[in-house]
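Student: So, here come the structures, one by one.
What follows is calculated from the coordinates using simple rules that are stated; it is not laboratory data. Because the structure is a prediction, the values reported are computed rather than measured. Cβ atoms are built from the backbone, for glycine too; each structure is taken alone.
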Structure P
Amino acid sequence: MKSWLQFGWKQLGPAGRVGAWLLLAAALLLAGRVLPAWRQASLLATELQEASAKQRSAAPPSSARPSLQDFYQHFPKFDVLPDQLAQLDAAAGSVQLRIGAAQYQLQPVPSLALQRYQVALSIGGDYASLRAFLNMAMNEASNATLDETRFERDAKGQQVTAHLRISFYYQAPPPAPGKGRS
C-alpha cells in the first residue's frame, strides 16, 4: 500500500501536490474551526427560540397594556411648580446670569388631561453662559419643553439677550365634584 501511495504522489506532479496539501489544510480548518462554530451557532439558535417562547408565555395579557392614564402618570403634579421655578433661578445664578423680565401663564392643554405653565424669560449674558443655563434648565425638568428662543446681540457683540419661552407640563387636577360630568 505504501508503494501505491508513493506512486500516486509522484503521478500528481507539483501542482497536484500543492492542491493535495491545500485540501488537507481545508479539512483541518473545517474540523478545527468551522464545525465548532456551527455547533455553537446551533446552540445559540436553540437558546434564542427557547427564550422567545418563554417571553411569549410571560407576556402580559392584552388588558395590561399601557393606557392613556399611565401616560399621564409620567407627568408631575402641579405642586412641584415652585420647586421647578426655583431650579430655573438657581441654574441662572450658577452661571452668573440674572433673569430680567418674566411672564407666566397657566393654560389647559386642549383634549389632554394636562396643564401647561408657560414661562417667558428675558435673560442676558454671554453665549456660553446662556447655553450652560439652557442645558441645566432643560436637564433638571423632564416635563419642560423649550418652545421658542430668540437671541439679540448688542453692537459690541459680547452681550447676548435671550428671549426664551419654556413650557412645563403637569397633570391636570381632577374635575371638581359636579363639574365636567353630566
Structure Q
Amino acid sequence: MRKVILYIAMTLDGMIADEHEGLSFLEPYDGLDSVKTSYEQLMGQTDTLLMGRRTYEVIQSFGIDWPYPNHQCYVYGKNVQPNPNIKIIDSDVSSHVKQMLKEDGKDIWLVGGGKLVNTLLSNDLIDQMIITLIPIVLGKGVPLFLPLQDTKKFELISSTTDSGLIMLTVQKHSDSYL
C-alpha cells in the first residue's frame, strides 16, 4: 500500500526557507554522504511527487534541468505556469491524494511547502515524515508547520546525526496506542 512521505529539512526554529524563500542555509550540508544516501533511498521508493505552487516556483528558479524526470509530479495551486514535467491540480488536494493512495505505485514524496503540508496533515494524509534538523535559527522565514485544529501524533522510528544534522524519521501514530 502506498504512503505519503514528507521528506524535508528545517531549521531549529521550524523554517523550511528564509524570509525571501531562499535555501542557502542548506548548502553547507549538500555534500554529506548521509544526505545523499537518504535522498537516493527516497527516490528509489517513490514514483510520485507532490508540491505546492511556491515550492515549484523555487525549484524552477534554480535554472537547472528538471531534477525529477523519473517521477510523476503534481503541483497544487492556481496560476501555476504549465510545464511538460508536471500536472497541475487546482481542485481539492485531499481528494486527489486519497485517490492516488488507492492506485498502484510506489510511495509518494511530499516535497513541500508549508500550506500543502498543513492541508495533508490536517486530513491525516501524511504517513511518515523524514525531517532533517539544520542547526541554525533563522528567526523568520517560511514555517514548516502551520496551526492545526487537532493534535497529530507520530512515533519516532529512527534518528541519526551527521556533521551537526539530526535526521528524524517518524510515522503516523498507530491507533492501538491512543
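Student: Taking helix-only ellipticity at 222 nm (-39500 (n - 2.57) for each DSSP H run of 4 or more, over all residues; to 500) from the coordinates of each of P, Q, which one would give -15500? Display every interim value, and only then the final one.
Tutor: Values: P: -15500; Q: -7000.
Matching structure: P.
Student: Hey, mean projected area of the Cα convex hull in nm² derived from one of P, Q reads 10.7; which structure? Spell out each step's value before the answer.
Tutor: Details: P: 26.6; Q: 10.7.
Source structure: Q.
Student: When FRET efficiency 1/(1 + (r/R0)^6) of positions 9 and 97 (r between Cβ atoms, R0 = 35 Å, to 0.05) is calculated for each of the structures P, Q, which structure yields the highest value? Don't jump to the answer; show the numbers that get you there.
Tutor: Numbers: P: 0.00; Q: 0.95.
Largest calculated value belongs to Q.
Student: Compare relative contact order in percent (Cα under 8 Å, 6 or more apart) across structures P, Q and report the one with the greatest value.
Tutor: Going through P, Q one by one, relative contact order in percent (Cα under 8 Å, 6 or more apart) is largest in Q.
Student: Mean count of other Cβ atoms within 10 Å over residues 17-24 computed as 14.4: which structure among P, Q? Don't skip to the end; give the middle numbers.
Tutor: Numbers: P: 11.0; Q: 14.4.
Value 14.4 for mean count of other Cβ atoms within 10 Å over residues 17-24 corresponds to Q out of P, Q.
Student: FRET efficiency 1/(1 + (r/R0)^6) of positions 105 and 137 (r between Cβ atoms, R0 = 25 Å, to 0.05) was computed and gave 0.05; which structure, P, Q, did it come from?
Tutor: The structure behind it is Q.
Student: Between structures P, Q, where is distance in nm of label points 7 Å out along Cα→Cβ at positions 57 and 153 highest? Could you put the intermediate results ahead of the total?
Tutor: Working: P: 6.6; Q: 3.9.
Structure P gives the largest value of distance in nm of label points 7 Å out along Cα→Cβ at positions 57 and 153 among P, Q.
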